[in-house]
Structure formats: structure tokens, C-alpha cells
1. For FRET efficiency 1/(1 + (r/R0)^6) of positions 58 and 106 (r between Cβ atoms, R0 = 25 Å, to 0.05), which of the structures P, Q scores highest?
2. If you work out distance in nm of label points 7 Å out along Cα→Cβ at positions 50 and 114 for P, Q, which one comes out largest?
3. One of P, Q was used to compute Rg and Dmax of the Cα atoms in Å, and the result was 14.2, 40. Which label is that?
4. With distance in nm of label points 7 Å out along Cα→Cβ at positions 42 and 66 as the yardstick, tell me which of P, Q scores highest.
5. Rank structures P, Q by distance in nm of label points 7 Å out along Cα→Cβ at positions 18 and 138 and report only the one at the top, that is, the highest.
6. With helix-only ellipticity at 222 nm (-39500 (n - 2.57) for each DSSP H run of 4 or more, over all residues; to 500) coming out at -4500, pick the structure among P, Q it was computed from.
Structure P
Amino acid sequence: MLSPPLDAAAIARLVPHAGAMCLLDRALAWDAVRIRCETGRHAAPANPLRRDGRLPAVCGVEFALQAMALHGALTGGALNGGEAPPRAGFLSSLRELTLAAARLDDIPGPLAVTAEALAAETRGCIYRFEVAAGATVLLAGQAAVMLPEAAP
């Protein structure tokens, strides 16, 4: 996975998330199949996914979905002068989800967010993902995302 790292501002230009909902701090490496990102935003008191001051571990799926969206943008040519705005996808399936923590906000960071494309087409994709702190996998699973047709 040889690629230059991206910071949060570069990521925000490539994903269909805005403001506080852009949850990734850095994209460390990617290739045609995988992406590896990092974030400390799970511990942010202002994280928009927190409920009653806590960030449930299942919210880590959203971190993984954003890594998937970023990977799609990076491998779809967005960094090479692509003019199309990021397309929002819709989670259609979540399989084999395992949670090894009850919450994320009390986990020392940063968190590593990785995603591996199993299938990718114009109308959707399937990724295997993992969110970890050091060598401890906090959640993992497989997600399918449907993408709407691009506007003419």
C-alpha cells in the first residue's frame, strides 16, 4: 500500500460527509483493494454520534463506512482531477458484525480503520472492515453499500 497520507481536510473534500460528521483524521495508505485510516474522533466530546455522553461501539461501523467511501473516491479517480462530487451511498447489508467492546469513547486512541473491497461496481460495493486500537480489534464485519445512479 504505497500512497501519500491524506489529512482530514483532504478527506472532507472526497467523502459525502460534512463538518463534525467527517470522522476520519488521516488516510495513511491505500491501493486498489484496501485502505488504512486513523482517527481520534471517537474520543471527541462533540462527536455527533454520541448519546448520553457515550459512543456505542456499533457507531464504529460509520467510521468504516467513511473509510469505504474514501477508498471509492480515491480509486475512482477523484484525486486525479475528477470533477464529480462525492456520491452518498446507502448501507444495504451488514453481515458478520462482531463487537469486542461496548463503547469506543473510553478506548485510548488513535483507532485504526481498515477496509478491503471484496466487490465494487458502479451501483454498489461490498467491503470487509475492521476498527482496532493497537492489536485489539474492537469491531469487524462486512458491509454492502448501494450507490444511486449519477445525475446526467
Structure Q
Amino acid sequence: MSENPNGEPIEILLAEDNPGDVKLTEKALEKGNVLNNLHVVTDGVEALQFLRRENEYDDKPRPDLLLLDLNMPRKGGREVLDDVKSDPELRRIPVVVLTSSEAEEDIVASYDLHANAYLTKPVNFDGFIDTINRIEDFWLTVVKRPPK
């Protein structure tokens, strides 16, 4: 299994409110080739608290990658993306929008807000697992990420 250059697992934050998609993501990452710690939050407010290490997240690690759903309660993915990419402390964290929306306006808005990638969740099990595996292969083994 691959890991960070410092020998530590890759830290992934999944901001997703659908329990089924969380389970599928967990299964795909467990089967993958990269040693990782998956952290899950279920809304945009929690995502920002985690990223900023606020409240109950004050001892959590800074993620190497954020997988972000657009449609979440309390604070939507677009708002989270805007906040992350506007914050000098967070903007270098790669953000992959992973959502069910195929709407052109969501795709354009996400890239306008500096998303690093936009992927639509496949509706079938095998397609979803394949998408997560491709994210893992590219973002966690091929891409050189900035230091934390």
C-alpha cells in the first residue's frame, strides 16, 4: 500500500450526507492501494469545522484530500468550496466535487470556485466503486500534493 512520504496514511475528508454513498466510499477505499484514514462529516458546517479544527474537531489532522458533495444540509457544497478556496490556510487542499448533479451550472460554478475536479456519482454499485478507485489512484498516488 502507498502512503504519504512521511510514512503516515493519507487523510481524506468525505463531506457526504447520504449514508449509502458513505458506505460505498468506505468499501472502495478499504479495497484500494493507498493506506488512508477516512473522516466523514454529514453537512457543510461540520466540513468547515473539521477543516479549521474547530469544536470537536480540534485534534483532527488536516486532510490531504476533500471529497465534497454539493447537496448537503446546513451549508451546501458550493458555499463550502468557496470558503475553502478563499481561506489561505485551506486553499491548497485538493477538493474533488463528488455529486449526483450533472447540471452544467453546477459544473461551471464548481470550477469557477476553484474545484480541482468535478465527478458525477455513478448510479450503479460497480460504477461508484470504480470512480472512487480512480480518484484514489490519481489524487493519492499520481498527483504531487502540497505540504500541509
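1. Details: P: 0.95; Q: 0.20.
Max of FRET efficiency 1/(1 + (r/R0)^6) of positions 58 and 106 (r between Cβ atoms, R0 = 25 Å, to 0.05): P.
2. Numbers: P: 2.9; Q: 2.1.
Evaluating distance in nm of label points 7 Å out along Cα→Cβ at positions 50 and 114 on every structure, the highest lands on P.
3. Working: P: 14.6, 45; Q: 14.2, 40.
The read-out was computed on structure Q.
4. Values: P: 1.3; Q: 2.1.
Once distance in nm of label points 7 Å out along Cα→Cβ at positions 42 and 66 is tallied for P, Q, the winner is Q.
5. Details: P: 2.7; Q: 1.9.
Going through P, Q one by one, distance in nm of label points 7 Å out along Cα→Cβ at positions 18 and 138 is largest in P.
6. Values: P: -4500; Q: -11000.
The read-out was computed on structure P.
Throughout, read-outs are computed from the coordinates displayed, never taken from laboratory work. Predicted model, so just to flag it, every value in this text is computed and none were measured. Cβ atoms are built from the backbone, for glycine too; each structure is taken alone.
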